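Engineer: Multiple structures follow.
A short reminder: the numbers here are calculations on the coordinates, not readings from a lab. Model, not experiment: these values are computed from the prediction. Cβ atoms are built from the backbone, for glycine too; each structure is taken alone.
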Structure I
Amino acid sequence: MIKKQDRRLRVGVLGCGPIAQFAHLQSCVKAGNADLYAICDAAPDLLARMGATYEPQKMYSDYEAMLADPELEAVIVATSDAYHVPMSIRALNAGKHVLCEKPIGTSVEEGEALAEAVRRSGKILQVGHMKRFDPALEAARDFVRDEIGEVLALKAWYCDSTHRYTNTDAVQPLPVTSKLAKKPAGNPKADLRQYFMLAHGSHLVDTARFLCGDIVAVRARLNEKFGACCWFVETEFASGALGHLDLTVAVRMDWHEGFQLYGENGSVIARTFNPWYFRASEVEIFHEKTATAHKPLGADGHFFRRQLEGLADTVLNGAPMRGANVEDGIASIRAMVAIARSVETGERVELASVSGAV
């Protein structure tokens with residue numbers, strides 16, 4: 001177990017559903033510089049079960065009551081996508097720091113409203129793009145930032161598998177559910193294009209930005225057959241690098257995720273695993289000068305715990321923010337909206353010109 005530090009961030013988790021059970025509650029318990037101070041859920045049976053399991057100091061059925069607790073310092077928003085922005089804004093207005101699950105919103109306007117709340121509050125908001133805390137991908141980013149020189153091109157893919165639930169059911173604990181759980185109106189999976197893009201495309205877009213910087217324009221095509229969606233996205237980065245993003249849900253094979261990145265002084269090849277294996281990516285970094293390659297092990301693959309520790313380090317010690325901030329979150333939304341508009345029109349779309357929902 002990781003040794004707990006003397007000063008720890010007091011965290012409340014909003015929502016005790018599957019993503020909290022699989023990722024965030026454990027992260028709070030295991031983090032060296034944070035504690036699970038409180039949990040909040042509208043379903044009394046679910047709240048009681050999670051309280052008995054994780055033993056937070058406080059349990060709340062009312063979100064406003066949790067936010068009014070002066071000892072609470074930060075909130076993890078682990079709810080359905082529709083609640084991300086309003087719940088985050090309420091936490092910021094109450095003077096709490098926020099770790100919000102991705103995507104931060106479903107429209108550009110939602111993201112901008114959240115950014116305004118962040119600026120007004122003076123608090124920190126980190127978006128739950130946990131792949132930025134994959135230690136092997138961090139090593140790849142460091143090489144790109146410090147040594148590779150100019151980036152020529154990125155090819156990246158994120159392909160969910162028809163077998164992913166067979167895989168994850170075998171490794172994840174059985175989630176505790178409740179018939180009293182609060183759910184948004186409508187079915188978020190009714191529009192599969194939007195659902196797949198928000199759930200999976202947000203990861204692909206953020207990984208591309210993490211490695212290569214701002215995306216300025218896209219041209220996208222979509223092919224839909226036998227219940228699968230495949231987006232091919234030509235990507236232009238502000239640096240002048242070119243990109244090709246492949247988002248496919250779902251491939252008839254194992255989980256298939258990774259990238260190839262070509263630069264002036266070397267290259268990077270990466271294979272990323274289903275995140276619920278908590279296994280760091282396999283990354284090979286090639287140095288042109290010495291004609292040698294190295295592969296960082298990345299032994300600590302608990303990305304969710306690492307992202308919470310990153311937030312806590314920033315809040316408690318003023319450390320530079322390692323995770324995605326609210327502007328990164330808005331940039332991801334803009335990219336996903338631009339991809340949707342390009343599919344509709346067949347044209348190149350500049351991110352600065354888009355508005356509306358994914």
Structure II
Amino acid sequence: MRRACPLLSLFLVGVLLSGDSLTSKASAEARPQAAHQLRIATLAPRQSGLGKAFQELRKELRERTGGQVELKMYHGGVAGDEMTVVRKMRVGQLDGALLTSTGLGGLVPQVLVLQAPGLIGSYPELDDVREKLAPELEALFDKAGYALISWGDSGQIRIFSKHKIQAPSDLQRVRPWVWRGSPTMKAFIEAAGANGVALGLPEVFSALQTGMVDTVIATSIGVLAFQWHTRLKTMTKPGGGIVVGAYVIKKDRLAALPKEARDYIRQSARDHAAEFREGGRKFDKEASEALASRLKTVNLWRNQQAWQAVQAKAREALAGRLYSKSLLRRVQEILGKDY
């Protein structure tokens with residue numbers, strides 16, 4: 001990218017203003033080297049609420065274990081796109097991450113039933129389904145070698161574009177971004193009869209600059225944080241499905257930590273789960289309102305049936321590949337929806 005990613009800029013500012021200043025570094029050198037280091041990656045900037053919470057977690061872990069456990073955070077996407085982070089966890093270069101559905105699906109494809117197009121449309125629905133499926137999904141992560149520490153979500157999905165997108169057929173006349181590694185986004189674009197441009201998340205801004213892409217399907221939080229809105233003109237309403245997320249740590253790395261560290265990590269996640277869930281949803285609402293004041297909003301209700309048909313085609317195409325048809329039907333039963 002020619003222009004530095006805004007999240008990276010925030011990360012650098014955070015370094016200057018946080019415990020990583022020269023004074024803190026000097027005191028850190030006086031501390032004994034930690035016996036255990038936990039390396040965690042996230043797209044969230046250091047100065048975000050989530051980033052600040054992990055700085056507190058880092059401090060608390062150090063104090064509770066007498067300096068034996070050091071939490072090393074890679075904020076703002078500096079560890080790479082989510083699929084890159086997944087690969088780094090697999091080869092032992094990272095120990096855990098805060099991931100959205102794209103990265104989670106790389107670990108456990110079945111979790112993407114929560115992201116099936118048009119299936120879950122509101123936060124209460126997501127809460128209900130996730131509560132009922134959590135034991136089963138967490139067991140799948142356990143089998144894959146990962147401990148799912150806590151769930152989260154990253155906002156409602158909208159279509160942002162340089163053009164007016166009202167009906168699925170409009171996607172056939174634009175160049176939509178498809179997050180490389182996201183089978184749900186790819187299936188949705190294909191079901192609409194459109195041709196997507198597969199790119200990693202860090203490549204999107206420059207692609208919008210050059211015109212390689214002119215449309216993104218994302219959350220308001222992401223569009224605002226990455227400054228994509230400066231290259232876009234419209235946004236759809238209402239918000240659609242919800243981008244799910246979770247905090248995962250490799251089981252073997254978690255097991256290697258002292259018991260007090262393991263217990264505190266899990267307890268802290270439980271204590272802050274509701275706070276971060278509600279905070280993230282509020283942030284998404286505020287981000288959507290901010291973008292609505294800058295971009296032209298396009299209402300999709302007039303073509304609701306056409307959008308529902310595309311969504312149904314996409315999620316059925318994914319059934320049997322990412323998640324079983326029985327799991328899809330089970331979610332539909334929980335929601336009480338007859339598709």
Structure III
Amino acid sequence: MATIRTEITEIVTGLAMLGYRRLDHALGVRPRLMTHVTEDHFDRLIDARLDGRHRIEFDTAWSNGQRFAFADQGLRGRPPWVLEWKGPHKPPAYEQIPADLRVDHVYLISCKYGSDILMNAGPSYLFDRLLTERRAATTDDWYQSVAPAATLDLWSACRRALKADVTIELPDDPAMLTAEHRKAVKPLLRGSWPSAEAEDAYRWMAADVSDQSAKRWKSRLRSKKATEEMVWRLLRFAPAPYFVLGAASDGTPLSYRVDTPWDFRQRFELTAFDAWGDAVGQPVVRWRIEVRDRVGHQAVSVDGHVEVRWSHGRFGGNPEAKIYLDTAHHQVPGYEPLTNYR
């Protein structure tokens with residue numbers, strides 16, 4: 001079941017498109033037009049509204065829905081005929097468009113609140129396959145793949161420091177860790193590292209993983225075409241345009257249309273892509289996209305970073321890659337702010 005915060009940000013965004021003047025009136029009416037929203041959902045929303053702890057989420061979602069209802073790129077003041085909430089469904093495969101609402105079978109809307117993460121991916125999916133092909137989860141450890149010596153040094157330092165605190169024999173090679181081993185060391189590796197030696201080893205490993213990941217990424221970009229297509233996937237452009245209604249991590253409201261690659265090419269030209277390691281407490285790869293605006297004839301840059309970190313704590317699982325956007329959303333080429341709303 002979706003969390004109450006998710007239900008607020010998604011359902012209330014949709015309710016605001018139906019023409020009601022006030023949020024509380026819409027909740028009281030409990031309109032049937034919005035599919036997959038049940039009486040239980042309305043009960044939870046009303047309880048949360050009375051509770052008051054999610055006031056900002058209610059207000060922002062309602063404002064964003066109204067903004068779309070009157071935007072030139074949106075409904076232009078026309079109430080929708082069909083409003084579908086996708087709910088907490090899990091599709092059988094990866095969805096290119098992260099839509100939460102579908103309006104009149106045409107407008108796809110992603111409700112994104114409090115996060116600057118573009119996507120959470122496997123490191124190999126990003127750095128090796130350039131976001132082209134998702135595969136089932138593998139047993140490959142990215143740290144051991146790109147920085148085997150540094151990862152082994154870190155594990156060896158941890159193993160020596162933890163030897164007296166665990167009741168099972170820990171393997172020399174981190175690749176041999178079993179679920180039982182991981183369970184035993186997980187609580188002991190929370191917080192600070194167990195020794196100064198381990199702390200130093202982690203610092204070196206983070207730097208090595210960062211640098212090698214960036215080199216691996218760039219080595220796969222062998223042509224301008226491959227780079228351009230990867231940039232489209234990185235920024236989550238899709239075959240059809242869709243809308244993002246939400247708020248950035250600092251609370252700034254977001255309302256923009258994500259263009260297609262075709263739209264992007266009409267307005268912008270990709271001139272460069274770069275990536276480099278920048279370990280800051282953990283493995284980090286920073287990236288920059290540079291484009292030329294064909295209309296304004298100025299250069300535009302988009303910055304972001306990737307955090308490569310263990311998915312379930314230190315040595316608790318294979319690393320994941322969280323891709324962040326550092327540039328403000330409304331400054332990203334191809335993210336077109338909604339205009340002319342009431």
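Engineer: Taking FRET efficiency 1/(1 + (r/R0)^6) of positions 57 and 241 (r between Cβ atoms, R0 = 30 Å, to 0.05) for each of I, II, III, which is largest? Working shown, then result.
Structural biologist: Details: I: 0.05; II: 0.50; III: 0.70.
Comparing I, II, III, the top value of FRET efficiency 1/(1 + (r/R0)^6) of positions 57 and 241 (r between Cβ atoms, R0 = 30 Å, to 0.05) belongs to III.
Engineer: Okay, next question. Could you tell me which structure in I, II, III was used to calculate Rg and Dmax of the Cα atoms in Å, for residues 185-272 alone as 20.2, 56? Walk me through the numbers on the way to the answer.
Structural biologist: On the way: I: 14.4, 51; II: 19.0, 53; III: 20.2, 56.
Checking each candidate, the match is III.
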